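Each structure below appears as structure tokens.
Where a number appears in this text, it was derived from the coordinates with a stated rule and is not lab data. The shown structure was predicted, so the numbers you read here are calculated from the model rather than taken from an experiment. Cβ atoms are built from the backbone, for glycine too; each structure is taken alone.
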Structure I
Amino acid sequence: MTRRAYVHRLSTRGPDDIAALEAMIEAGQIDARGIVAILGKTEGNGCVNDFTRGFASSTLKAMLGRHLPKADAEAVCIVMSGGTEGGLSPHITIFESRQVDAAPEPGALAIGRARTPDMPFEHLGRIEQVDLVAASVRAAMQDAGIIDPAAVHFAQIKCPLLTLERVAQVEGRGLGTATREPLKSMSLSRAASSLGIAVALGEVDRAQLSNDSIAKDWSLYSSRASASAGVELIDHEIVILGEAPGWSGPLRIAHTVMNDQIDVDPVREALAGLGLAGGGQLAREKRRRLVALLAKADAGVSGQLRGHRHTMLDDSDIASTRHARGFVAGALAGVVGHAELYVSGGAEHQGPDGGGPVAVIVDAGASA
């Protein structure tokens with residue numbers, strides 16, 4: 001017996017649209033007992049007050065509760081990323097694992113998950129959050145059976161943020177938080193979480209880090225981290241995608257890094273390495289073999305893109321993460337031929353400044 005990963009990408013009509021997923025569960029096309037995680041894009045603003053994330057999460061949890069025991073339903077990692085600017089299409093991606101009677105296949109997609117304990121809010125954006133995340137990333141790797149950190153291709157984390165109420169709780173205990181600004185706390189939480197991933201994967205030496213490194217030293221980053229912050233949780237949900245012994249099936253994964261928002265050639269190379277080579281946009285017959293594309297987007301701190309000024313950081317009406325999501329999603333959609341992509345804004349310590357990691361999952365068994 002081996003484990004086999006299944007990945008299902010389903011379009012949604014709104015944050016509470018679980019009809020297609022529930023229909024597949026009831027038809028036996030998805031085994032609810034095997035659902036490891038659900039990642040999704042919701043059409044909110046992606047900022048502190050984006051309650052589409054919580055709305056989608058609570059709807060999914062309620063649906064899972066109709067098909068699973070309470071503890072099993074609560075174990076499913078639900079990572080909703082708000083913001084579908086530009087042509088980004090709202091959708092959910094279900095990651096499922098089943099026991100099958102098949103021989104192990106080298107390179108088959110492996111999936112693992114873990115959750116941290118609830119985090120004291122005074123630790124957000126500080127070295128304690130880095131250490132908390134690093135420990136749980138290692139636990140998620142163990143869950144997937146991944147021994148070598150190099151076999152991890154993508155580490156997705158959902159991390160908490162600060163609200164004024166949460167800040168007041170900390171200050172009521174005579175302590176302080178890394179910031180009192182809720183929007184700034186999203187950036188700090190993503191930053192510390194991403195450095196935790198980098199430490200766990202051996203990309204950054206823990207001895208190099210201090211509170212002064214977080215969201216300041218952009219030379220430190222993970223090439224495989226993806227962090228999304230939200231108000232809907234106070235712990236961290238971690239999903240690991242990679243390769244491990246004891247897995248089978250046709251799904252394969254590769255990762256790369258965009259060095260800036262229009263650096264799409266590395267993505268083409270990653271696709272080509274999985275059999276989807278092409279000089280232009282993916283042809284229709286190849287496009288349907290692309291199961292998922294996961295990416296980070298960021299405006300960077302320079303205010304320039306290849307020597308030309310941009311205004312993403314100067315806009316007082318729209319957060320730069322919203323600009324970056326729409327911009328990068330457009331660049332990637334032009335490569336793969338559709339915009340049902342998981343593009344998350346805010347890439348602090350996730351790839352080089354202004355760039356971001358990208359992972360592609362391809363069905364190698366589908367006929368071209």
Structure II
Amino acid sequence: MNDPAMIQVRYKLQRDDFALDVDVGLPMQGITGVFGASGAGKTTLLRCIAGLESAAESRLIVAGDAWEDSNSGVSRSVQARNVGYVFQEPRLFDHLTVRSNIEYGRKRREQNGTASFDRVIDLLGLESLLSRSPAELSGGEAQRVAIARALLCAPRFVLMDEPLASLDQARRDEILPFLDRLHAESSIPIVYVSHNIEEVCRLCDHLIVIEGGRVVANGELQDVLVRTDVAAVGGDHAGSVIEGTVAGHDDNDDLTELKFSGGTLWVPGETVAIGAPLRLRIRAADVSLCRARPDDTTILNVLPAVIDSIEPAAGPSTLIRLVIGDERIVARVTRRSIRELDLKAGDDLFAQIKSVAVRSCRESDAEVLADRI
């Protein structure tokens with residue numbers, strides 16, 4: 001079915017010892033993460049969508065418009081797809097200034113989008129860099145230039161292939177706030193490939209998990225993260241996200257109070273203004289369980305929870321999915337503890353959240369809807 005709100009993707013190809021077999025829908029809004037281990041097929045999928053890779057079986061329907069269909073012989077050229085592509089390396093032209101690099105792709109394509117040069121420059125904080133050469137840029141600055149170029153040449157959507165993978169942690173921390181802002185203020189959909197779960201939890205709304213060239217999970221970010229049966233989001237990656245509203249700040253103890261459907265969470269630092277939305281990532285390893293509310297504990301966040309499911313495991317620990325208010329989180333618990341506490345689905349207990357990592361701050365809808373690119 002041709003859904004105007006979706007990018008319908010079907011690709012099947014064989015390359016030596018690797019096979020890609022994907023049939024999935026990507027939303028035409030927000031940021032869709034494509035997550036998986038190295039070699040899972042993430043980059044190959046993006047290259048197929050961009051027209052850079054040929055597949056034996058292919059179908060690409062963008063908002064109801066057929067861009068590629070191996071059955072009917074339809075195949076738009078790379079240039080005709082109006083897709084922005086951000087590679088792992090910025091791939092800037094050394095002989096051009098930042099301004100000329102950004103404008104290069106725009107001049108080669110007929111523009112039907114709404115993104116303006118000045119708005120994109122402001123969004124990505126590039127005003128002071130326009131007269132520089134690529135050699136004068138840091139890795140984070142160069143990647144912001146590459147993102148700006150992609151935004152200005154792609155009115156339909158942008159493909160980002162692990163854009164932070166080649167950066168050290170300092171440069172990643174430098175560019176992530178700009179990607180947060182891009183998410184909040186841009187109406188251009190983005191497909192974002194990563195094998196970094198922290199990036200995915202911070203930036204994405206929708207998540208596709210690929211293992212061995214096949215999609216094993218697809219859905220809203222939180223729904224996929226709490227899939228205890230999907231290995232790629234289990235293991236060391238296991239965790240969840242919660243979105244709430246900042247209710248206050250405790251300046252004496254340097255804490256922020258977050259209200260959500262399940263109660264109150266205290267998080268470190270003063271992150272955003274009172275009343276602003278805040279997204280948190282909670283690792284499964286940072287959640288412990290108890291039958292009764294503890295009287296004396298150093299853990300600030302103790303919340304009533306209900307066991308939704310327990311995923312069987314062969315190792316010493318397993319994952320338990322919990323319901324807290326309207327939210328679901330995951331806890332990693334030893335099999336011995338499950339046995340000794342006789343834990344089972346439907347049990348009422350208390351979840352102790354040892355530490356909460358603040359991963360994403362977003363402006364309110366009222367602030368961003370007035371000026372979107």
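Overview of values
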| read-out | value |
| --- | --- |
| Of the structures I, II, the one that 0.94 was derived from, the read-out being Rg/Rh (Cα atoms, Kirkwood Rh) | I |
| Origin of the derived value -8500 (helix-only ellipticity at 222 nm (-39500 (n - 2.57) for each DSSP H run of 4 or more, over all residues; to 500); candidates I, II) | I |
| Of the structures I, II, the one that 22 was derived from, the read-out being relative contact order in percent (Cα under 8 Å, 6 or more apart) | I |
| Ranking I, II by mean count of other Cβ atoms within 10 Å over residues 129-136, the structure that comes out highest | I |
